[in-house]
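Some structures are shown below for you to check.
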Structure I
Amino acid sequence: MNEAQEAQKTEVDAGRYLYCIVNSGGGLSLGEIGIDDAKVYTVPHKDIAAVVHACQAKPYETKNDEKAKRWVFTHNYVIDKATERFGTVLPLSFDAVVKGDDNTVKDALSKGYEKFKGELERVKGKAEYTVQIFCDQDKLTEKILSEDQELRALKEKIERNPRRAAYLLQRKFELKIKDTISAGISKLAGEFGSKIKEHVEEMKVEETSQVPQKYKNKKLIVTLSCLASKDKAEGLGKVLGKINNREGYAVRFTGPWAPFSFVKLKEV
């Protein structure tokens, strides 16, 4: 190997991209399945290992949206393959790059060993599922109007009054129904969340979430990230099926995924 090749190798090997932590006591190759076809392998310490590829010690940055999406997709794909091979994994977020070589990774595994091992045990046999519950906005409004006497009276008053007076009443009506719908959605989110919670180990309400085009014409009631064991997943599916079968409601249920929302590794 000439000096130029050695310099290039040193630069490439100056960092390690981390995908996840797994239960594995040996160094193994997963093949060239990483970002930009990088060779993915495990760096072991005792009975755990980090799934990594060698890279430059700098973030993966691009102004090309399609390239960025490919990187994120590949990141998740490697974690999926690691899950298939090792079972329980502790997934890391996209672009977790450490400065150093395999020994640096081993040192990190050694320092955080008890924490990593404890987290692997805590999420063993469990997977993450995403639940989104939607409703038909018009049907919800009709239901609220039929149950709220004050709103019904205000609507009737608008219909009886001259245009100018009706305009002011209409504004009042719109604000009132907006607040009532918001309160109704919060109530439904709590009701559905209570039913779902019985079938999961942990549950988180997501404040922001992406809504697929298929559901753009519906009102999002709640998005939940759920950590559930395999034996509870069937019960969770049945509860969601009942909600989905209610008139005016729709459920989007995806998973199983690696437990991204539930691993606690920030301290490490």
Structure II
Amino acid sequence: MNIKALLVITPLLLLSFALASDQQIAGDSPGWHVDFHDDFDSFNVDYWQDQILWVNNEDQCYVRDNQHGTREVSDGTLKLRVVDTGVERDCDNVDKNGSKHPDTRYVAGRIASKNRREFVKGKWTARLRLHGDGVDGMFPAWWLLGARNNEPPVQEADENVCWPLTGSGEIDIFEHYGGNGSGHYVSRMIKSLGECDKGDWESLMKVIDADLNAFHEYSVEWQQSDLVFRIDDTEVYRIPDRGDDFPEPLFAILNYAKITDAPMEDEWVMEVDWVQHEYWQ
């Protein structure tokens, strides 16, 4: 190769090495990386399933396939609703002991990423809002549950761990109790008391003020051994040294429940813009 050609190529090689070096440095820099995202252009059965079960003595019946508009996906968002059908109806929901839900006029939507998208630690976020809040019986929620939980539907052989033992642990990112008034939600982890169905709901819980009828991003993330809860990326609650209580894969749940027999005047709606999980690298 002649000297003139070498003089032309050498700067190009140096530039290529510099760019490659910059890309390597950028790629190696620590940060959050998305490994699951759903913006609800459709109801993706590879991500979610309707979860049909009876828990917490709830008044409504969960239904499948968007019956009565209980889990409508439209205009780029998911709407989960509690609907008063006006007529008492048979309900096929059962609890983990096989007891059947009594007849009810109320139906609702509940979806879970169970056996679709399950992750160990990282960061879970949902952008959502309510359409009205502060009404007795309202109980919308965005939360996580251990993948070995033994509540219906039991679909795999290892789903044999009772709540809230390890493998069936619970983290509540967003829950609104309408009977306690408007403009607030709670974040918490359930502290296991070491026995089936024995959990402490209150000692690791915080009530947080927010305009629930505006869209916000509600998240929980693992920082080493801490659990950090955020709204719109601002830390609002931290539980030190308890993140390692959840070594198991967790799946996500979005649901709207009715937890008292108080009458409804309007449909109750939780609207979800997107959900995602990220890992730290």
Structure III
Amino acid sequence: MIVKNEERDLPKCLDSVRHLAGELIVVDTGSTDRTPAIAHRYGAQVIPFDFTTVDFAAARNCAISHARGRWILMLDADETLDAAGAPAIERLVTEDRNAGYFLERHNLAISPGEPTPQKSFTDFVVRLFPNLPCVRYRGRVHETVDASILARGGQLIRTAIRIDHRFAQDADARRQKNHRYIEILQQEIAADPSDDTRLDFLAAEYHQLEMFDEATEIAERIARLRPLDARAHLFVGVYHLLYRPNLPQARRDLEQALKLRPGYPEAESFWKLLQERERSAT
């Protein structure tokens, strides 16, 4: 894991894996609290990392480079592994397949001063993968390891292994982070225009800021770059339907998504909504 000033959450995270992990590797990007001391207390190898230039992939790859085990489990300090997942991880590691595994992440947002979660959602993230020199993260922000697993002929497999992610939600801090990430993503896109995966994250950052015109423009660009990607046409169709309304264009987008992937459930759902809005407009 990579950490910075995580003294509150780090013990819970390490407790959740201490009987599973053969080694604990913590890359510290500049903590000023007790985070390094806590990690040492758990027997972790703590590696200082210069984070003057924001680069989460480089920090995660630094952690991987120090690992001696055959498999990597990557967590964040505000995440915990559900106890029921440990036997499944041990089984997958024993199988030693050429694969990376999606874990089911349950995200609980806590607003300052509120004792209970204000928002929750679930997503899937690749966090268990083989420790090989060619398997590394990419992306200074929104870093992913998926592409390098696929590049060596590996599979990406979804599991029911659960991690719980409990994080503080501060609207002002979130907006500042969005703007900071947009700047970094734009730099990455300018440096390597061929890497269209960065555009997905850029659209998401604009969306979170409710900058829907900008998000729609990026979604249109993605659809042009991936003409055979049904998901790309679905997303731009949703923007043309809901956020920057253009019903004729939304129709063309969703038709293309369904042509590329007949029976696509999400596209069919928005197709019905489109038809309702077209009837209302007449």
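Look at relative contact order in percent (Cα under 8 Å, 6 or more apart) for each of I, II, III: the largest one is in II. Between structures I, II, III, the calculation of mean count of other Cβ atoms within 10 Å over residues 197-204 yields its largest number for III. So distance in nm of label points 7 Å out along Cα→Cβ at positions 93 and 245, computed for just one structure, reads 2.6; which one of I, II, III is that? It was calculated from structure II. In terms of volume of the Cα convex hull per residue in Å³, for residues 85-132 alone, the structure with the greatest value among I, II, III is II.
We did not get these values from a lab; they are worked out from the coordinates using the rules stated. Just so we're clear, the structure is a prediction, and the values are computed from it rather than from any experiment. Cβ atoms are built from the backbone, for glycine too; each structure is taken alone.
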